[in-house]
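Input: structures, listed below.
Every read-out reported here was derived from the displayed coordinates using simple, explicitly stated rules and does not represent laboratory data. Values in this document were obtained by computation on a predicted structure and should not be read as measured data. Cβ atoms are built from the backbone, for glycine too; each structure is taken alone.
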Structure I
Amino acid sequence: MKKKSIQIRKEAHTECTQCPIRKLALFQGVAPDRLEWTQKFRDQQFVVPPKVTLYREGSLTDYVYTLFDGWMVMYQTSREGKRQILRFALPGDFLGFQTDQRGMVSHSVSALSESIVCGFPRSRLEEMFKETPSLALRLASMGSRDMNLCQHHQAFRSRKDAYESIAFLLLELFHRTQIHMNHHYDPKTNSVTFPLTQEEIGDAVGLTNVHVNRILRQFHKLGLINCHHKRLHILDEEKLSDMSEFDKSMVSSNPLAYSLDQ
């Protein structure tokens, strides 16, 4: 069997002027008449098959990426080989920017579903920010939102019990999917696409597969959720929110409003 690998997208690359996720991405505030400016910085669109790694923790990368389509997971691996998921990436998220003093990325990223990423040469980042300094504010805003979620998961892991942690994660991803992939939301069933396995949920909240399975079955029994065929149905959002202290404002796609037209 031929090993799957990252490929340059065969279809015509989406023009920045026609990008359906621009309002979620780094170039959110770029004025329409300046979108051709953003095009000169993007090199390629790449297709990343499921379970294929985009880049590995501790490596030097030639690109930074905007996730254009699909689900990806950001994680670190312990010396013992145990994976700790940091967060799940959805369309519009900016990947690969965080590096150490040696220029090595601080985490790994792999695809959960077939994904498409837009690649921007790392060597041109300084030029990009010099030409439009306000992009740095947008990047800081996106980073602040993501850090807030990561800190919440980490800081409250010891305080929250397993039920609360999983309830929070499910609601976070449910609402982020509505924002980032609205076409994957079905208002009739109040459900979204949900490609995560129980192992991935466990690696995100620090629980075993058995424990995750038990909690999901209990949630289903209580009439809170229904999760099957890669879809998550939220049946009682109010109870889940009360249980987990979840606040929808934490996943806002636009925590700071501003214009990059300068």
Structure II
Amino acid sequence: MKTFLAISGLLLATVAGAAVRTQTLTYKQGDTVLEGYLAWDDSIMGKRPGVLVVHQWMGLSANERMRAEMLAKLGYVALAADVYGQGVRPATPKEAGALAGSFKGDRALLRARVSAGLDELRRQPMVDAKHVAAIGYCFGGTAVIELARSGADVAGVVSFHGGLDSPTPADGARIKAKVLALHGADDPFVPPDQLGAFEKEMRDGGVDWQLVSYGGAVHAFTQKEAGTDTSKGAAYNERADRRSWEAMESFFTELFK
């Protein structure tokens, strides 16, 4: 699969001496056109590890673009991938729920869409294709674990407040990547039985895995637009956001040392 459309946008921003460049690019999965967002530090010479970023249920947004730029400042090449398709962005939570649910109901398609993003990341000339990882938020957290369950050759995956359920737990045996699941301890959308099933899947598959739970945090704890009302089950938590990002950084240091 090859990128078939030229760069649609290019931006240069200088941050603390780093030349962070970003570009919007298109790629395909089958006949579906997907639109991603690439970020890298142009002051770094040579190839470096790549990180795929997978969006939450509203689709590729400013949040994922921000995270890609943050990763670029850390020295990685980051691609915020698109699962839904170019121009397909839910306007309401109801639409988002239906769209995300359609992919959760078709795990093979979800894996294919994320794999297409991974392939596109590996094609970038700045990326050391043998050293890549993936992170995801909410829906995207589910997606990157599904990528690992597909047997993808990635160093590691990080799920931020993602769903951890699996319709085919035996797929845990196919996981090659190290797995880091960052979870809100009070997340009502990931019940204890789902956590228990995830842990069993990881153990049975012989996976190198970690599950970190943040006290007082519910679903969407990295998403500022979720507000701070934990009674809704989804709310931003600055402490959990900061600690989970630091956990990811430490994880990547181990992966790419």
Structure III
Amino acid sequence: MPVRIGIAGIAGRMGRLLAEEAAAAGAVVAGGTRRQPGAGEAPAPILPDMAALCAASDVVIDFTHASAAAAHARTAAAAGKPFVLGTSGLSAADEAAVAEAAARVPIVYAANFAPGVNLFLAIAERMAAALPAEHYDAEIVEMHHRQKVDAPSGTAVALGRAVARGRGTTLEAAGVESGRDGHTGARKTGAIGFAALRGGQVVGEHTLLFAAGSEQIALTHRSFDRRVYATGAVRAALWLQGRPAGLYGMTHVLGMG
């Protein structure tokens, strides 16, 4: 029997792509919700709220907004339905609420659902372990379309966390340098730098730099089509079927974790 996939924010740009990719994967698009009533055409029935969407679905995918993530995760947990969360910009409290919900249902929460980005994160961690912070400064530069509301991007933050893990610490403990302006003083050893660029309709571009006195290494990932995120999220939704409760990442879906 085909898996019934519900899509929060189905009338949006990502929501429509998710519906197309779900159908292409042989799933049934059970329905969706709209952030704003009457906004945009929807490729499936519009349900009144997240609770109704969960009731009609075997798994729900959410790429809506950080402000809704915690409530949506709680609703999915209350309904006993697996949940795929691709929203960026979550606060520490939001992430804690998602982790709490994952104690009751299986949840895939990822900063980015593109397979290449997840390989990028794994490579970043290994490189950071091999390149000591005392000699190699880590800088992350990202660029997105002008409509993006959070900065740095969720993927950039995930890269920073991967670098910190590779160095046996956390992003918070390592320290963050971003928004440099004016007389900021010398760069702090071990800190991880971020720069966020916004303009045009760039889907997503991330570069991780390791800069030493004698060499510089740059790794870059570019996304050219948002469909890669939708394809990955649908893959995650199908992978969740029959999984025990827990908080999973895209690395688990790809067989890397």
*So Rg and Dmax of the Cα atoms in Å, computed for just one structure, reads 18.7, 55; which one of I, II, III is that?*
I
*If we compute mean count of other Cβ atoms within 10 Å over residues 81-88 for structures I, II, III, which one ends up with the highest value?*
III
